[in-house]
Structure P
Amino acid sequence: MALKIIDHGSREYKQMVELRLQMLRKPLGLDFTPEELAAEKNDILIGCFDDDKLEACCMLTATDPKTVRLRQMAVSSGLQGKGIGRVLMVFAENIARDRGYRRLTMHARKTAVGFYEKNGYKVCSNEFQEVTIPHFVMDKEL
């Protein structure tokens with residue numbers, strides 16, 4: 001398993017968009033707009049690979065000089081529950097810390113709250129709807 005930062009527009013980035021589309025958007029009847037994808041060029045794009053095949057990904061978006069937001073966390077179907085998401089989270093947190101961020105936030109799907117709580121995140125909002133499903137704001141001091 002290799003963890004690495006992905007370049008926007010690269011072959012790996014195309015795999016990342018496809019994984020996120022299959023795991024996060026299509027089940028909700030959604031797609032990405034060209035504007036959404038173009039805005040990601042300023043994000044930290046992270047992937048977990050087995051050989052050249054992307055197995056999991058996430059991205060970090062700066063919200064202020066000390067806070068970064070985790071977005072679009074996805075693990076390939078069939079690989080969930082095998083620890084890949086946890087390894088990816090630790091890697092993302094280390095990258096954020098190395099770049100000077102002190103807090104990581106996210107809009108977590110209600111179904112994923114337990115996973116994030118096991119990784120030290122705390123719910124800090126009431127439930128709200130985003131991309132048609134329930135979410136919570138969660139955060140962690142790094």
Structure Q
Amino acid sequence: MNAAEFEHALLADIPLARAMQLRVADYDGERLVLVAPLAPNINDKGCAFGGSLVSLLTLAGWGLLVLKRGAPDCDIYVRDSQAHYLAPVWTDFRAEARLAADESWADFEAALAARGRARIAVACRVPLAEGGDACRLTARFVAVRR
């Protein structure tokens with residue numbers, strides 16, 4: 001599955017993704033970037049709703065694994081996550097996801113092959129235009145072979 005196919009499936013299968021009007025902005029094999037406009041994701045203060053930020057981050061982390069694996073032989077679930085809200089977002093926003101620094105794609109695949117299930121951590125962020133991050137999410141995902 002390529003990035004365009006992933007975006008199409010995401011929007012077709014997950015109503016929240018459609019409501020958020022998210023799009024795939026970039027996928028280079030190591031990092032997935034999803035974007036969303038502010039208007040459908042705004043809160044009562046006029047900035048991005050925290051639930052939208054964490055949803056986009058979670059979808060980016062999950063999507064990275066879906067795209068990187070490329071094989072529909074397992075289901076991928078978020079196991080747990082921790083979000084840190086650092087600054088408000090007053091514009092359209094993006095979420096970037098990549099494997100956490102101490103993770104190995106090869107180890108993940110080996111565990112999945114040997115046991116039929118594997119875990120891996122993903123680091124995600126919503127960067128600010130002026131530098132720094134508005135929000136960060138660390139999540140562990142589980143893949144379970146069908």
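For the structures shown (P, Q), relative contact order in percent (Cα under 8 Å, 6 or more apart) is largest in Q.
Could you figure out which one of P, Q the value 2.0 for distance in nm of label points 7 Å out along Cα→Cβ at positions 6 and 38 was computed from? Of the options listed, only P reproduces it. When Cα Rg over 2.2 N^0.38 Å is computed for each of P, Q, the one that comes out at 1.03 is Q. P, Q: which one has mean projected area of the Cα convex hull in nm², for residues 86-125 alone, as calculated, at 3.9? Answer by label: Q.
Which of P, Q yields -10000 for helix-only ellipticity at 222 nm (-39500 (n - 2.57) for each DSSP H run of 4 or more, over all residues; to 500), as computed? Comparing all candidates, it corresponds to Q. Of structures P, Q, which gives 2.7 when distance in nm of label points 7 Å out along Cα→Cβ at positions 22 and 46 is computed from the coordinates? Only structure Q yields this read-out.
Among candidates P, Q, the computation of distance in nm of label points 7 Å out along Cα→Cβ at positions 30 and 110 that gave 1.5 used structure P.
Read the figures in this text as sums done on the coordinates, not as results from a lab. These numbers come from a predicted model, not from an experiment. Cβ atoms are built from the backbone, for glycine too; each structure is taken alone.
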